[in-house]
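What follows draws every value from the coordinates through simple rules; no lab data is involved. Predicted model, so just to flag it, every value in this text is computed and none were measured. Cβ atoms are built from the backbone, for glycine too; each structure is taken alone.
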Structure 1
Amino acid sequence: MAIPVLTIDGPSGAGKGTVSRAVAKKLGWHYLDSGSIYRSLAIAVLKQNVELTNEPGIVKTAQSMSLEFECDDELVVKLDGEDITSQLGLESTGNAASVIAALPEVRRVLLQKQRDFRKMPGLVADGRDMGTVVFPDAEIKVFLTASATERAQRRYKQLIEKGIDANLSLLTNEIEERDRRDTERKTAPLAMASDALYIDSSDMTIDSVIEEILNLIR
């Protein structure tokens, strides 16, 4: 019997992580945050002072790194035994991850690491290419998005609440630039699977998005 997979793809800041974790918890399924895999690799690469243009060096780091995901209400990520959760959301991490994610050989190495998360009773996988590349055979696929302005406002609010200085127009520009890079890259670009349900969360609450996805599964 095939292990069921729900993929939730979409651009940065669309609420994929919050929605995916909540759905996985309600279903009692495993959870894969593919963005955290790339972000974790970015942290490892920055720690080891590997140049972002050095693909062989990044591949070597990817092959040797050990990752653990602990998911309750919040996601806890451990890289080689060290809790790196607080570093995942840094802009420097996100920007480095976006550059690394465009490297074909790096994606190939990380592809199997992601597929290994597929275990009974099921998996909720969140990312950019879960439904198109990593789990093209997934039974249920969702493409979750929101306008760049809305996503920038959400990010701005998060940063201000954490006491971090932020510039809204700069954040909007960064999100638009990341979208462009993610959709235009040659390897596994951000794209909606032809059999995915499209959800625009710009004017929706998180709870209503979760409910819509759970109804889809039911």
Structure 2
Amino acid sequence: MLSPKFLALLEPEDLKDKVVLDVGCGAGRLAFRLAPRCRRVIGIDRDTTAIAQAQQRAAAERLANAEFSVADAEAVEYDPFAPQLIAAHLCMSDAIIARCARALAPGEYLVFVAFHVDQWQETGRPSRFAYDEARLASVLRENGFIPEHLEVEREVTRFGTVQEGLAAAAGLEDRWKADSRWQRYVEFLERGGRTLTRSHLIVKARRR
């Protein structure tokens, strides 16, 4: 689900004559929402299956101004896409911020949702892509951005039993088992923990 607060940051932008780059677009959920508002939207993602789905949907809906390409957002440069606004939903890193800075002109915007360090804190292991507020603001400034909006959006699910806690994270089990987070989460529940935290940073930054 796209964060309403994230979408609200994009709402005031006049995009009708602009090229928007959607970084880490997946199957194009954000790109399809923006397509009616902008001159051209380009989605990039390294997931070939997701890009194929986005391309098929664009063709089915006859969206001539929406295009999708397979690309590693941390490896390619964004300049060839000539974006005038860059957006990203849960796909952010220092490398991506640096590439956005090189592609955007002064006064243009980067708007995104990033993982906050409290995301899945019950597993005891933050994502390598997670930021706290201070570090993210620092990385943005180091790359020539002025943060105009930076807030934490947090949702804590509470439950009464271990079984409810396991069910709440069922869709994450395979991924968490691969990096040992699942066992830590089980141990958290066995010690009496009864929460599961989603925590994101909602950001709008202007290129200086």
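Quick notes
- For helix-only ellipticity at 222 nm (-39500 (n - 2.57) for each DSSP H run of 4 or more, over all residues; to 500) computed as -15000, the structure of 1, 2 it came from: 1
- Label whose coordinates, when distance in nm of label points 7 Å out along Cα→Cβ at positions 122 and 178 is calculated, return 2.2 (choices 1, 2): 2
- Which of 1, 2 yields 29, 23, 17 [Cα extents along the principal axes in Å, for residues 74-113 alone, calculated]: 1
- Top of 1, 2 by relative contact order in percent (Cα under 8 Å, 6 or more apart), largest first: 1
- Structure (1, 2) behind the derived value -0.65, -0.75, -1.22 of log10 I(q)/I(0) by the Debye sum over Cα atoms at q = 0.21, 0.23, 0.33 Å⁻¹, for residues 10-57 alone: 2
- Structure (1, 2) behind the derived value 20.8 of mean count of other Cβ atoms within 10 Å over residues 18-25: 1
- Parent structure of the calculated result 15.1, given that mean count of other Cβ atoms within 10 Å over residues 2-9 is the read-out and 1, 2 the choices: 2
- Here Cα extents along the principal axes in Å was derived from just one of the structures 1, 2, and that gives 55, 40, 30; the source is 2.
- When FRET efficiency 1/(1 + (r/R0)^6) of positions 50 and 162 (r between Cβ atoms, R0 = 35 Å, to 0.05) is calculated for each of structures 1, 2, structure 1 gives the greatest result.
- Test item: FRET efficiency 1/(1 + (r/R0)^6) of positions 170 and 186 (r between Cβ atoms, R0 = 25 Å, to 0.05) calculated as 0.35, pick one of 1, 2: 1
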